[in-house]
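The following blocks contain the structures, represented as structure tokens.
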Structure 1
Amino acid sequence: MEPRITVITLGVSDIDRALAFYRDGLGFPVHEQYDDYVLFELDRQFLGLYPRDLHADGANLDAATLGTGDISLAHNVETEAEVDALMAEAEAAGVEVTTPAEKTDWGGYSGYFRDPDGHLWEVATGAAFAEPYI
């Protein structure tokens, strides 16, 4: 299998709230939108939003067992100022900042926030994420 992820789909409890957060709060461009699915175009990838119960049904699982898992989505940028700006943008969009941006023990600079459905995002900069990753 080729090591690639094309679409990351997040199960959400309120599609309209999630759409407003990602589109209006973070400025993600909508690629396609249906009644119950939104697809944002990222750089060579897509982020999808899908109602949690329908997401679970498609995987033949009970929605109560899904949770958000122990993962984080990372958005890497070139400078600490960009980290600070994106963290402020997320906070202004009304989400919980779990770790304000700060120097890390791995030599970078990062902060964490949770989207309206609890999905964890990291905004970071550091040598490990130099071109072509940003």
Structure 2
Amino acid sequence: MSEIFADSFYWIALANPADAWHQTATNFSQTNTEAMLVTTDEVLSEFLNYFSAAGKRMRAVIANIFEETMSHPRVLVIPQTRESLLRGFTLYKARADKGYSLIDCISMTTMHERNISEALTHDHHFMQEGFTPLF
């Protein structure tokens, strides 16, 4: 089974019907039933943080999506560790000329380690690092 990295961009677009990329993310989710989605604790933290001020009702929806994601058989969530943080931080320091966030660096490091070339994102930083953004 092939692996595709799911960035917070994907989770946010999928969860938010008002997002410009919602339909694209939904279409991918409905039509790509064979790939394993790989994400990280850090990405899911970023996803939750994005909706932190969205109000009680939306936070409940987001919490439900988070719980479903954590137990979904086609989603592999890589746990946060001190080592993953430090590996991401190494890339962060090495790319001082880029605008990569630490979460992006952890994601990219995870992708390198797992030989994942495609990401469910529209973030051009992934392209700068040699990955293929699918949106």
Structure 3
Amino acid sequence: MDDAVRDEVFGWLIKAAHDLASARKLAADPDPYLDTAIYHCQQAAEKAVKGWLTFHSIRFDKTHDVRDLIAHAAETDPRFSNWLEAGQVLTPYASAFRYPNEQLTPDRAEFDEAFRHAEDFCNFVRSVLPREVQPS
């Protein structure tokens, strides 16, 4: 495998792990920032699937649509189709609570669902990629 590709995939997976860790920390605080934490759930899934696509040399648009990215990934591995619903759940969080509107923050149950989807999906992506591209 080309070193540049390996490094880029590694970078996507590191960023996904950091977003997931950020979501966990922001939500665990006694005064949690669930609006920011849920955004990081979406970002973790987005970056994980972009790592997969990069590994397989699949070009993708600059998008935050996790469901669309998962659909592209499913073209190389049909198991990704099992994650389309998670992508549908996570995609809106790229912007849903980023700007002031009638609902400023998600409730705990909504965050917990998003985090579960993001964590499970990131674990799946790592499970289908070779160890040589993964962070420790």
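No lab work stands behind these numbers, since they all come straight from the coordinates. Just so it is clear, the structure is predicted and the values come from calculations on it, not from any experiment.
Work out the source of -16500 here, i.e. which of 1, 2, 3 gives that when helix-only ellipticity at 222 nm (-39500 (n - 2.57) for each DSSP H run of 4 or more, over all residues; to 500) is computed.
Considering all the candidates, the number was obtained from 2.
Once relative contact order in percent (Cα under 8 Å, 6 or more apart) is calculated for all of 1, 2, 3, which comes out largest?
Once relative contact order in percent (Cα under 8 Å, 6 or more apart) is worked out for each structure, 3 has the highest.
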